[in-house]
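Below: a set of structures, written as structure tokens.
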Structure 1
Amino acid sequence: MIRVSATYQLKPQHAGSIDTAVGEFVRAISEHEPQAEYRVMKSTDGLTYLHLMAFPNAEAQQRHEAADYTRHFIESLEPRCDRGPHFMSLTLVAGTKANTE
């Protein structure tokens, strides 16, 4: 499993403006990448976001990165960002199965 995080901080005038695009992006991932795990969280400041993703293999990660819906999301995100997005490769140390609610 390949695990990656992405973090970014929106400019204050864009607080909450990306939530609809995030929802559409995650729906597209769910539809086209059924093997991928994808979670998005937002800090209480309403500006800082964390995306946690897991792909079964390098090919699945490459398909995700090359997908039109990924490109579209990044293009809509970048002008709204004060910082990021920053990506980090991760290694799972421990965990439990989490509810998405």
Structure 2
Amino acid sequence: MHLDLEMKNNNLYVSVAGILDDNQAEAFRQQLNMLQDHDFDEVVFNMFHVPVMTSAVIGRLVMFYREVVATGRNFRVCGVNDNLLHLFQSINLNQLFHIEQ
């Protein structure tokens, strides 16, 4: 798992690459916690290079989403591959937050 960060126009862009399985869930949570320290209006996750994401990681992502919106900031996911898009749609994450392919 690898995260690249870029701040542009007060938006935090996070590019995620690699397999996000149960072995990576805790490290992913720690990375998300560090993102909270950044001053941003919106966080945008690009997950095009994430071939696999397990329920443990999805749970961490949903918790982070809730923390972000609770502070009045925006959250969206873009650049998802077909596999992730189908997974997100099958568990109705597209109804929770904005997902762009």
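Annotations
- Each of structures 1, 2 was scored by distance in nm of label points 7 Å out along Cα→Cβ at positions 8 and 32; the highest score is held by 2.
- Structures 1, 2 were compared on distance in nm of label points 7 Å out along Cα→Cβ at positions 56 and 72, and the highest value belongs to 2.
- Taking relative contact order in percent (Cα under 8 Å, 6 or more apart) as the criterion, the largest value within structures 1, 2 is that of 1.
- Ranking 1, 2 by distance in nm of label points 7 Å out along Cα→Cβ at positions 16 and 88, the structure that comes out highest: 1
- Per Cα Rg over 2.2 N^0.38 Å, the highest-valued of structures 1, 2: 1
Any read-out appearing in this document is the output of simple, stated calculations on the displayed coordinates, not a laboratory observation. Quick caveat, the model's predicted, so the values are computed rather than measured. Cβ atoms are built from the backbone, for glycine too; each structure is taken alone.
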